[in-house]
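Below you'll find a set of structures to go through.
Read-outs throughout are calculated quantities, based only on the coordinates presented, and are distinct from any laboratory measurement. Keep in mind the model is a prediction, meaning the values are calculated, not measured. Cβ atoms are built from the backbone, for glycine too; each structure is taken alone.
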Structure 1
Amino acid sequence: MSDKVYIFDTTLRDGEQVPGCRLNTQEKVEVAKKLEGLGVDIIEAGFPVSSPGDFTSVVEISKAVTWPTICALTRAVESDIKIAAEALHFAKRPRIHTGIGTSPYHIKYKFNSTPEEILERAVGCVKYAKKFVEDVQFYAEDAGRTDNEYLARVVEAVIKAGATVVNIPDTTGYCLPSEFGEKIKYLMEHVDGIHKVTIATHCHNDLGMATANTLSGLMNGARQAEVTINGIGERAGNTSLEEVVMILKSHSELNLDTNINSKKIASVSRMVSSMMNMPIQPNKAIVGRNAFAHSSGIHQDGVLKNRESYEIIDPKDVGIDENAIVLTARSGRAALKHRLESLGVNMEKEALDK
């Protein structure tokens, strides 16, 4: 039996932090409903203390969405947490996502603090959030560049304080996949009580490794993947929902499954791209316009004989009607015959040759 991977979508929080991608409350509610229909388990609806708009959006999404968990982000600050709890008042399944930076860069330069003080603040914010909701997620910001031994101490302490989910972010996209997988494995083996909670990955794409790092984390014990539609997000973006989902679907030997209805991926992808004014690069995996397009004659001939020769995913599985055989200078007889037949023109060999 496959293990379930929970899909935590942060399109409306981390994704919406991209310059020029602001959505109003009504648009956010529309996206949230689409995410619910897609099968997303947790929707991070916003950062309530950051603006009145974010607060209102969390309130309205909480009212509009039925079964997914609605999550609100905070810093390790009591006023942040209190305001998040107020915004989540109408949520059927509320979750507060609170945390603090744990890497030397954050401890020394961002907080001008010490590891012991940060550990105390981490425990304090979880305990305070627990007064408002049962489901508390803790993030160790910049965990990717945090020493594993110290990270394990922090994780163990917040679990004892009542955290139900612990998020291990590669905030700067720095880790190598092997390194990130080892980090998750180290925590699974060295943290007392870790099997009572869900470990989450939240990987950024600064070096193009967000999806690879997320998969490495899942293969080493993480069971929640934090993702965005089309991989949008701060700087070079976040882990792409569609990539993680289709990798797990394509590699059944991993015995990891999600609740996502993959046939709705293309339509949700197009909607988010349009509403956020974020065009999708043509060669983007899964949802780019060239993802299922073939222009080389050798590839076209192979696909026409058997789709699986050059396609590991059936386009219909992600909601795309069919692949595209594009006529170019490199196309051969097979592609031309296919195009003519699709236009209702049947040519015999000599005419086709000519």
Structure 2
Amino acid sequence: MTIPSHVSWFKDIGLQDRPYVGGKGGSLGELQRAGIAVPAGFVVRTEAFERFVLALEQRSTIRSRVERLDPNDLQQVEAGSKELRALVEGASFPDDLNEALLEAHRELMGKSPFPVAVRSSATTEDAADASFAGLQDTFLWVTSASDMLARIRTCWASLYSVESITYRRRRNFPEAGVAMAVVVQTMVDARNAGVMFTRSPLTGDRSVITVESAWGLGSAVVGGEVTPDRWVIGKITGEISVRTVSDKAIEHLPAEAGGILESPVSEDRRNSPSMSDPELQNLRQIARQVERHYGCAQDIEWAVDRRSGQILLLQSRPETVWSMKDAAPVASAIENPLLHVMNVFGGRR
């Protein structure tokens, strides 16, 4: 028996569904519904996680154990993390949940099986005041349904990593309010990939888009394993004011048995730009469309399909660094403006 609340397809969800599909899942659904190309996929909803944890807690406590951990006692947190991750990764799905996930995978595959990405999507991820981005796991080029199921459990288990537990405990987040959704989407065999920001990450300039790109899968850029090419483009004019082409020595490529491997870049591509000017202008138009849709500056991950040349978005989240600076008050208000002057002269009258 399939329970509908276990799985949602991108086309049926948006940002309003983040409590159930997480930040990444809600964003991908929102992008697809806005007419922006994303790889096809579905989200394993938080209801599935809750059901899985409830079944586990019939045998062993999880959430109350996390809340008893002292975030300043690293040894205690490491021991607790190890036990909890092993518990989650080693457990079985309830039968109906297992069937719902396999059914969704079969529907996504259609008649031609292909690899998928399995990506954590925490409900508190990409919030304006607390971002969990980077604290949970992502797995690329997952080649079978059984591997997908195992990776979903590992994503859930990453909610109990040392970093994630410490982050939550130091902010006193109640464990009852923390849940994990998981995105499952078709892999893009990327010729090149990268990130772009709809305001300058260096200066906060809202009039430009900054694009970073390298050969192969975007994991090499996001993980900092390669120095990407970089362009700064006028958001309105399209003028490219900065062009920095890097020596891109390695790229991430799909491994035949699943997962990814690091491969040397051929000599003719190492110092060649990974994006053409027309492709950069396409990215600019997409970035403007995404920013208009969300109404605020965005941090976007993208990839170019090796065969079709199509640009696909893998994620879009609010830019936080400069937005938080904009929101911070410059100085406290003072009723009597003369106090500013008197303070300068040591309070003399």
If mean count of other Cβ atoms within 10 Å over residues 86-93 computes to 18.2, which of 1, 2 did it come from? 1
Any idea which of 1, 2 comes out highest on distance in nm of label points 7 Å out along Cα→Cβ at positions 54 and 94? 1
